[in-house]
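**Student:** There are structures below to look over.
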Structure I
Amino acid sequence: MSVFGGEIGADGIHRFPVRVYFEDTDFSTNVYHAAYLKFFERARTEFLRAHGIHHSELIAEGLAFAVREMTISYDKPAHIDDLLEVRTIMAKAGGASFVLEQTLERDGETICRASVVAVLLNDKGRPVRLPARLRGLLAPN
């Protein structure tokens, strides 16, 4: 975890470190449920960046990724000061969408899981097919 944006292992899994801060918690010092979405979003952005896909470049082309569907399971609570790791892997890449599987771990134990379907939108907010360049970068291992 020496790289700010995380790193991709030989197993194809992107690992992204997250520290839980006070702002991520509720009154009980447990992580507030919506904060997990932010952890997963940051990890997805860094996963894409590690694959050579940058949001600013997509926007310049009139394109953007959007989450179409997300399933999340909260297995155990995270707490203030925990050092966590988000693991992201490409599960499936289709013509206009892709599916990422994400887990949030503390000391190797899964505490939260998410499955995310993302689509590519044009500047009018309509779904478009992934260009061959992006499909190639996002192909599952």
Structure II
Amino acid sequence: MGTWDLGPFDNDTAADFSGRLDKADEDKREELIREALARAAGTTDYLDFDDAAEALAAAALVAAQRPGGEAVLSPYGPKKPLPVLPAELGGLAVQALDRVMAEPSELLELWSAEGAGDLWRTSVLRLRNILLADGEGGASS
């Protein structure tokens, strides 16, 4: 699946997403993050790997700016600084994570097939809990 670990940037798709963020004009980076989250959150049919992986990476970037969030230290994460992301993106990020973890989701299926579904879910829930603890995670965008 082009994935080497559980982290939100530990796959080819998320690394490519980070590269697109770095290449984008500074004023377009928030929009790219919002679009990745909205694409996953708005999918009612099968959520493909690429959309799920980008949404997970985008949610990690939102969570990193929240109290209790962890800095993105992955060498595959964005290298250039991101703008301060609006608090209301937390709600969209939670919606996207919920969709990534719900069937039908290719990313969920692949981690489950690899036998690491529980570990992967725990890592995603850690991000979700950071977003919810911020108080904006329940707000919709």
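**Student:** With mean count of other Cβ atoms within 10 Å over residues 5-12 coming out at 13.5, pick the structure among I, II it was computed from.
**Tutor:** Label of the source structure: I.
**Student:** Sticking with this one: If helix-only ellipticity at 222 nm (-39500 (n - 2.57) for each DSSP H run of 4 or more, over all residues; to 500) is computed to be -6500, which of I, II is the source?
**Tutor:** On the way: I: -6500; II: -17500.
Of the options listed, only I reproduces it.
**Student:** Follow-up question, since we're still on this one. If P(r) over Cα pairs in 5 Å bins from 0, in percent is calculated from each of I, II, which structure is the one that comes out at 2, 12, 22, 25, 22, 12, 4, 0, 0? Let's see the in-between values first.
**Tutor:** Details: I: 2, 10, 20, 22, 18, 14, 9, 5, 1, 0; II: 2, 12, 22, 25, 22, 12, 4, 0, 0.
Structure of origin is II.
**Student:** With distance in nm of label points 7 Å out along Cα→Cβ at positions 61 and 117 coming out at 2.3, pick the structure among I, II it was computed from. Display every interim value, and only then the final one.
**Tutor:** Working: I: 2.3; II: 3.0.
Derived from I, not from the others.
**Student:** Out of I, II, which structure matches 25 when relative contact order in percent (Cα under 8 Å, 6 or more apart) is calculated?
**Tutor:** The correct label is I.
We did not get these values from a lab; they are worked out from the coordinates using the rules stated. Bear in mind the structure is a predicted one, so any value in this text is a computation, not a measurement. Cβ atoms are built from the backbone, for glycine too; each structure is taken alone.
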